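**Q** These notes open a run of structures that come right after.
No lab work stands behind these numbers, since they all come straight from the coordinates. Model, not experiment: these values are computed from the prediction. Cβ atoms are built from the backbone, for glycine too; each structure is taken alone.
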Structure I
Amino acid sequence: MTENGSWRFNTDALPENERSAAWVETLRRLRLPLHGGLPDPNMKGSVIAAQSPLGFEFALIEADPMVIAGREDTPEWGVWLSLTVKGRGMLETAGLRAPVGKGMILYGATNVQASLDFREPFRQLFVKIPTVATEARLIRPLAGKVGLFPGHSPIEVIFHDMLRGVASVIGDMTTHHFRPVELAVSEYLTTCLVESYGDERRSDAEAQRTAHFHSICQCIEAFLSDPELTSSCIAKEQGFSQRYIQRLFNLHGDNFSNYLKTRRLERCYYDLISPLSSQLSIAEICYRWGFSDTAHFSRSFRSRYGFSPRDHRRSFMRETESEA
């Protein structure tokens, strides 16, 4: 474990007879199941891994050819994505078999069986987005799905460059560096999914509903700090009926009120540990994002994250002091 909370592993640091088992254990720790038993004892591999404050897991893996295959068999599923920095392989899942090359971004739900067969030495950035950070607008497009972004559209190119930047400095990133990355990953992934979903089903009404839902969520973001924000306000801004808006949220397994509160809590979560907001009190941050009652905010925050806003801020301050 390094001072900034990341950890590293390299097979070169071990005797040859210990490398295979250690590599399997390292991938198990990352929840990346290795297919086909123990690898060649002469294999080479390295890992740099880190976790963000909200629980995003980042891992840069560089290794000889191998197959990573499996799924997470848990009641609550999250989202994974991966950038191919170097190398070629094959992505396989139900109904999909596609070649993978440099610059491609792969994605999927963690509870869907998939395999990634690297045919040559590779360098791959893996990112896992926890359930607590999986927004409603990600759930429907990703449910039961694995896919890839080839990197052709402008937004995919920007997303690729951002992830490539993370891969190049992951070992040097500290806690406060991850805050904007968490926000960017979620927003870029959502936008890419909506774009690709529309391309796949351009004439389908479902694609239109997905685009409408994305637009509504973006509108909510713009007015998030308004304590008087209601579905009626969003309906007026977007030109939809309140009934249609609620129907869209129901289709995504959520409702307007819960989504609004969740996004406000997430904004508060980040601001409580942001150096840019360190001079603001907890109450000021609470009001900043549309909460009008500090007691209600504290109860909602604890219910979602398992700790109080004050404990969250203090914990981050202790981590920052230890990094210094």
Structure II
Amino acid sequence: MITVRQVAFDDADARALWAAQQTELLERYGEPDLEPGIDPAGVIVSLVGNHADGAPIATALLRWSPYGTGAGSAEIKRLFVLPEHRGHGHSRVLMGAIEAAARKAGATTLVLETGTEQPEALALYARIGYHRIPNFGAYKGEPNSICFARELPTRVLVVNGTIGAGKTSVGWQVGDILKERGVRHGSIDGDALCQAEPTHPDDPFNQSLFFENLAAVAPVYRRRGFGCMIIPRVVEDEADRGRYIDALTGPGGPAEVTIVRVTASEATRMARIKHREPEGYWQEWGFARTVELEDSLNSLDLDDAVVTNEGRDAKQTAEELLDTIGW
């Protein structure tokens, strides 16, 4: 087994392995690789795999595709294992690490190029679910080139919480942090998708309207290349996780839904509601509803994680939330 580590673009071990790969490709094809080079500005991650004895023996790189392969597509480059270490599944381990990095970056599709003289690579990609696509970029029209792709599932973060817990504020801060990290993501205020009156007696919070609208807009975000979605919205029904999966399932298969609840003490929630609704019906409704809903959410226990949103700003809560779920 190898240990995979992230390295800088100019890492000496990675560069040495890339050079070894180019030498092997020259031997196999009788001519230099057609690749025009890699702009470090577009690199998502560069990886090196170390043998148990510490020696660097494998490499892979992921970058945002500079070609017309679709918004949100990331290209796998430099997948290589030294010949004497092949046959132990190291390439598959690297591909798993690359795919995990792509999902975390909000990619929707992975693309790559290999060639007719690399049968082991062709077999690997077929085994792990990649399919042929038209050759792209420098490889268009090249008879020895074969290009592949794999769609990734949409990752969904639902920020749950009672009234006054701060789910919407935390949700927006999650989006800001992901923006700073360069993650491709979309943010939807769940309540905005279901504001309509009169409501049905059997659906007082317009849940059916919300999920119908969510299913309608989800493909638009997907086509625009946003592989991560953040949705602040109360989750008060154990069937809702399945509804989110159904609404956001796409070319990459079932959506990967994570539900995180933010909490705050009753006193803090009441103060926030009072600040937001200084007086009148909606203040009284909020006071009653926050208590009722908090009890319901505690009983249902539908969350993958719970994070406190009190005694600090919403960005700090959002940072802990992302760390907790590994986003």
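**Q** If Rg/Rh (Cα atoms, Kirkwood Rh), for residues 96-167 alone is calculated from each of I, II, which structure is the one that comes out at 1.23?
**A** The structure behind it is II.
**Q** Separate question: Thinking of I, II, which structure, once helix-only ellipticity at 222 nm (-39500 (n - 2.57) for each DSSP H run of 4 or more, over all residues; to 500) is computed, gives back -12500?
**A** Working: I: -15000; II: -12500.
Working through the options, I get structure II.
**Q** Ranked by FRET efficiency 1/(1 + (r/R0)^6) of positions 16 and 152 (r between Cβ atoms, R0 = 41 Å, to 0.05), which of I, II sits at the highest value?
**A** II
**Q** Further, regarding this structure: Tell me which structure, out of I, II, gives 13 once relative contact order in percent (Cα under 8 Å, 6 or more apart) is calculated. Each step should come with its number before you reach the end.
**A** Working: I: 13; II: 16.
The read-out comes from structure I.
**Q** Comparing structures I, II by FRET efficiency 1/(1 + (r/R0)^6) of positions 256 and 288 (r between Cβ atoms, R0 = 25 Å, to 0.05), which one has the largest value?
**A** Structure I gives the largest value of FRET efficiency 1/(1 + (r/R0)^6) of positions 256 and 288 (r between Cβ atoms, R0 = 25 Å, to 0.05) among I, II.
**Q** Given a value of 2.4 for distance in nm of label points 7 Å out along Cα→Cβ at positions 192 and 296, calculated from one of I, II, which structure does it belong to?
**A** It must be structure II, since only it matches.
**Q** Quick one: distance in nm of label points 7 Å out along Cα→Cβ at positions 72 and 112 came out at 1.5 when computed from one of I, II, so which one is it?
**A** It traces back to I.
**Q** A value of 21.2 was derived for Kirkwood radius over Cα pairs in Å; which structure in I, II was it taken from?
**A** Answer for the origin of the read-out: I.
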